[in-house]
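Nothing in this text is a laboratory measurement; each read-out follows from the coordinates by a stated rule. On a predicted model such as this, the values are computed, not experimentally measured, just so you know. Cβ atoms are built from the backbone, for glycine too; each structure is taken alone.
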Structure 1
Amino acid sequence: MRWEHLVPLDFKKAVEETGLCIVPTGSLERHGEHLPFGCDMIIAHTVACKAAEIEPAVVFPPYFLMQVHEAACFTGTVNFPQSFAIEALGFLLKSIAANGFKKILIVNGHGGNNHMLDYFAMSRLDEPTDYILYYIGIHGKLTEEEKKIISDLLDTELNSHAGELETSLFMACCPGKVRLEYVPQQAVLPQNRFQHLKDEGIKNALWWYADYPENIAGNPKFASEEKGKVILDIYSRSLARAIKRVKEDDVAPCLQAEFLERVKNKGK
């Protein structure tokens, strides 16, 4: 059920019956020359909507006010200051909860958001909330059989940003929008410009740019809509299993209440 498609009475019924809102997060950033800037949020929203058809939940419109500092140098990227991104997401979730949802599941489609979500989730422990936050990637937790199906389906081994897998998946989510004529003819491999630091366990914010200065990794030349449909179906079913688990979970709400009570009484 898509939030923006519901009328008030149906919305109220959906809140009562599911108790769960899914927030698909992505980004606006470069994905090579062949994929649209909104690739991540479109994929996240599509997978979430299909999963919610299997395991009912309300899906919020795609949300991109996140972080994409690692791609801020590219045309088409829309990045936000850290403090604003954290605050805006917090206000959004409070507003969703104010509409009656006791559980919120963020389904993330942009790898760079993982760092922000880890910090954001921990920071929620500093203040009482009347909702429980969960977050997961668009693929959920794949079974070994599902992983093998996808692995056997693909022609390339390096499948990262804007590569064969992501390009195929986007083709299934948004047919006709990929510009295959702009796909590089050779695989884009890591440049390893930080290998001397990695060898010593040293980290730096430019780790991704050091390997992939054009924000593409792999070989999207082998992508196809047919492959994407298989992947989309697997991701949707996997995410549906996660949605079911979140809806059934009664441990996190109890632990959150216990934790916040101890915070309130600390030092007393």
Structure 2
Amino acid sequence: MRIRKVAVIGCGLVGSGVSLVTAQAGYEVVFLDRTQRCLDGGLARIRSSLQSRVEKGRMDNGQVKDVLSRITGTTEWEDLAACDIFIECVDEDLAVKKAVFENIDFYAPVHALVATSTSSLCVSELAAVLSRPDRTIGLHFACPVPAMMFVELVEAHCSSKESMSAAREFAESVTRTVILSKDSPGFVVNRLLVPYLMEAIRALETGVASKEDIDEGARKGLGYPLGPFEVLDLVGLDIAYLMSQRLFEETRHARYAPPRLLKEMVVSGFLGRKTGRGFYKYR
């Protein structure tokens, strides 16, 4: 199959990033969310990202205008009816994603690929909602999407070879390196990342070192661009908590269990950059 038009459902951090990199690759994108307010927020995030590139000399205003002309925002599912691939980027909540998949099943053309951007949920369980589950695959774009040049292509139990091949071709066309994974808890990246982040929190919780020194150790000692607490604040502590909790429930390995400090921060509303305070404070 040939993909020309892309539907992105969900205007949060991931959905905005997926829409941006897809439009940059030359695809026509229809960007959907439930409310105009959410949609405006997602489009504003895209414009801000493009303007930052102009300021750094990586793009000019003409290129920005060209990218934006390929993105259409909507709150109406009917506007997605001609799309060739549907990429779901809503909250990491199984019930919410299943409701989105039910709408996709109703509005998507029979030939369309259906992708979920989940970082930890079972892709096969979402595929079971569809009348054509063989068209379902996982496309996990890591955050921040414009900066992370890879995508995890997840093969559900029911994914056809044709769907996997078309999804790989699409991911490579938006200049991403493809990592193949089975439909396993955490896939590849979060299977490695979550224990690292949780152990950093435990080290802080038990007084091994300050958050600043742990971050500095990761940057200078391990060569990572960001320390674990900087990553947690960027991703969102609520998202990290959900991923940790879900992986622990699936595997029962203690390395995935969320530390109490993380839970306390989440219930207190200290979620990272998006709330102005996480492990660090932000303006």
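Taking distance in nm of label points 7 Å out along Cα→Cβ at positions 38 and 198 as the criterion, the top-ranked structure out of 1, 2 is 1, with the highest value. Between structures 1, 2, the greatest calculated value of distance in nm of label points 7 Å out along Cα→Cβ at positions 30 and 214 is seen in 2. Once distance in nm of label points 7 Å out along Cα→Cβ at positions 182 and 206 is computed for every structure in 1, 2, the highest value turns out to be that of 2.
Of the structures 1, 2, report the one carrying the highest value of relative contact order in percent (Cα under 8 Å, 6 or more apart). Between 1, 2, the highest calculated value is found for 1.
Among the shown structures 1, 2, from which was the value 3, 12, 20, 16, 13, 13, 11, 8, 3, 0 of P(r) over Cα pairs in 5 Å bins from 0, in percent, for residues 46-133 alone calculated? Answer by label: 2. For which of the structures 1, 2 does the calculation of FRET efficiency 1/(1 + (r/R0)^6) of positions 86 and 174 (r between Cβ atoms, R0 = 25 Å, to 0.05) return 0.95? This value belongs to structure 2.
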